[in-house]
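Multiple structures follow.
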Structure I
Amino acid sequence: MKIGIYGGSFDPPHVEHINIAKNAVKELCLDKLFVLPAFMPPHKPYATPVDGEHRLNMLNLAFSDCKNIEVCDYELNNGGKSYTYLTVEYFANLYKEAEIFFLVGTDMLENFPSWKNPRKILDKAKLFVVGRCGDDMDNAKDTFYKAFKSFDRLVFSNYKGKNLSSTDLRNRLSLGLDVNGKIEERVLSYILKNNLYLGGKEAEFVRKNLPISRLTHTLGVMNLAKTYAKRLGQNENKALLAAMLHDVAKYLDPKDYKDFKPEVNLPKPVVHQFLGAYVAENILGVKDDDVLNAIRYHTTGRENMSVLEKIVFTADLLEAGRTYPEVELLRNAVNEDFEQGFKLCVKILMAFLNSSKDEVYYLTAKCYDYYTK
């Protein structure tokens, strides 16, 4: 027999999960592919997935018409951190004579050496590697080879997945943005019926007070802020919250908030960052100072910024919707070295402001001096 194992958060499951699973069954001639939602993904320390029962129900809907694919609750029932080596051992004992394949993406292959007991996984199963458009497969292969000195336990799929992520879908749903074509219809109906991924009062306030164009920008900032936070080992939930609220006051009138006291002659383009922090704290009840400061200084920057402040400042400048001439240069610089890329963002921002006729706000000038001189 040939048995496949496809693990993940599936929070929520999307159409590419279905496509990858179907392709694995076909390409590997699997007798059975088990799809397992994790109880707690060990590689996602800040993850707060939707309740396991909901994810199990969504997976059952997503794969209800798929031949040779079965949704399994083994990891949910075990509880705790869902370590892959234990899951593989379970199926190896259950199917003693079977050839076992474990499905991984490019990012998982690159991180595989840091997993718990990776050699135990390779002793029991081969890795079936599925790439996505835009993935750096060569870098992932190099990292894997340096750790294990061989590719004999790897099988590379011919399928090239679309760049679709559950993170993006959760953010879209929380902002009320369109997800049609990205989530199977029965799964989307279940999500809407059970009010999943709507977020709290913060998301509701953002949905009510920002137009679609600004919500789309906010989505880009949220996605990129989470990426940077994960890379830098920062709290991803705080990064998402600060990014969601960074432009919350963009279209609000300061006169409607009588206790908000901006400084005299505050330039109009920066009013919203201060009002946004005020609204986040006093209307929405956000009390985390780092989150509030990330909102408060996301446009101007300032001296001695925290890592979270830099993340939101940088994500705001470089999110996918930005198209100014230097943006690709800056994206590449940040991806190579976040701190140096951030400093380059400050330099480019100052050059742009100096080329305009507007006076440079003093916080931006201090930010520039602090990080470039």
Structure II
Amino acid sequence: MFLTRLMSFVLMLFMTLSSLARAAAWTQPRYQNETIEVIDIHQHVGDARTLGPLGREFLYRALPNWLPTAVKNWSLEAMANLVLKPYTPVFGVRQECINAGLSMCGLMAVYAPLTWGTVDNVTIENFLNDNRNRGPNGEPEYFFAMASLNIHKFPQAAHEELNELRRALSHRLMKGIKLAFVHNELPLDDQTFSGIYQVAREFSVPVYHHIGSSPLRPMKDFKSEEERKNYLRSSNPMELEWALKNYPDVAFVFGHMGFDFNREGFDFTDEVYALAEKYPNVYLEISAFGLQNYDPQGRFMDAVLKRLKEKKLVSRTLYGSDASGQPGAVKQYVKLTLASMERVGYSGAEVRAVMAENARTLYKLH
């Protein structure tokens, strides 16, 4: 275990230093000798101060146990400040996206104080307004974003939170809403939150939901059966069917395909497919589960892409990586996804749809 963690630390350091040497010129990915546009809708930004306690603990595990706490804190802060800020030269999110050949990237506001922490709408807006928000060739508006709100303040302060959401969505680069009920351990079937979907309808924007478990909250952490049942209500997409029915004109994006990040037997991928086949306002996003630490042989990604093709859901599938903060991972996820698409027989038209065109249409990116 010591050797494994030491190797992880050395590998992270090596990847960071290697990224310093590359800062590669922008080159779009290719699929079967064809240049492919890629839009990644799922990037996170922030710094060490924005992390929640469980997020900080999760990242600590990549560091050797023998390191003193002060050194761990310094390492985490230094690393997070380098790789999670959008405009840090060489190391930042923008440069990682450019190195990956991405045409545009979506930043996400986050309200998950216990886990990944809080990156509020104003912070995201400041990043969008920054004069460095430019593409690889200097074109403006490389980043777009999704706004969020603090769902822990419902129902008492729902009115104020919804008005803040409206204010944020008035920014022309705020193209959607991001929610993560599972990170907040709040049930998806609670109709107290219907006002969020009403705002989405009002602004004609999609609502992104993290669907599936959280790698920061394994089921074993919950001591009672009631706590476990409540947690499943926050991750099982079937609990959201009431909203799909009541808001047919609102697009719901199911992020992560219901993947079981903790491998505990609570995978909701089948439920995701079933709801997408039943409701045309359901869209699917393929981020994170294809990372090598979750799917080293690409088998799960292959299975997902194959079933999406078989079920004729390609036109409602979106590309995202959720690979922020890991040097080189944004580029790697593009490569892994395209390799999987080739293995399962995607046509050039299908690849173009998933990797960029569907996002351009749904998020009104021009």
If we compute FRET efficiency 1/(1 + (r/R0)^6) of positions 154 and 242 (r between Cβ atoms, R0 = 35 Å, to 0.05) for structures I, II, which one ends up with the highest value? II
Where does the value 0.8 come from, among I, II, when distance in nm of label points 7 Å out along Cα→Cβ at positions 58 and 194 is the thing being computed? I
The highest value of mean count of other Cβ atoms within 10 Å over residues 98-105 among the shown structures I, II is in II
Working back from 18 (relative contact order in percent (Cα under 8 Å, 6 or more apart), computed), options I, II, answer is structure II
helix-only ellipticity at 222 nm (-39500 (n - 2.57) for each DSSP H run of 4 or more, over all residues; to 500) from the coordinates reads -16000; which among I, II: I
Please state which of the structures I, II yields 0.75 when FRET efficiency 1/(1 + (r/R0)^6) of positions 146 and 314 (r between Cβ atoms, R0 = 35 Å, to 0.05) is computed from it. I
At a computed 0.94 (Rg/Rh (Cα atoms, Kirkwood Rh)), which of I, II: II
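We did not get these values from a lab; they are worked out from the coordinates using the rules stated. These numbers come from a predicted model, not from an experiment. Cβ atoms are built from the backbone, for glycine too; each structure is taken alone.
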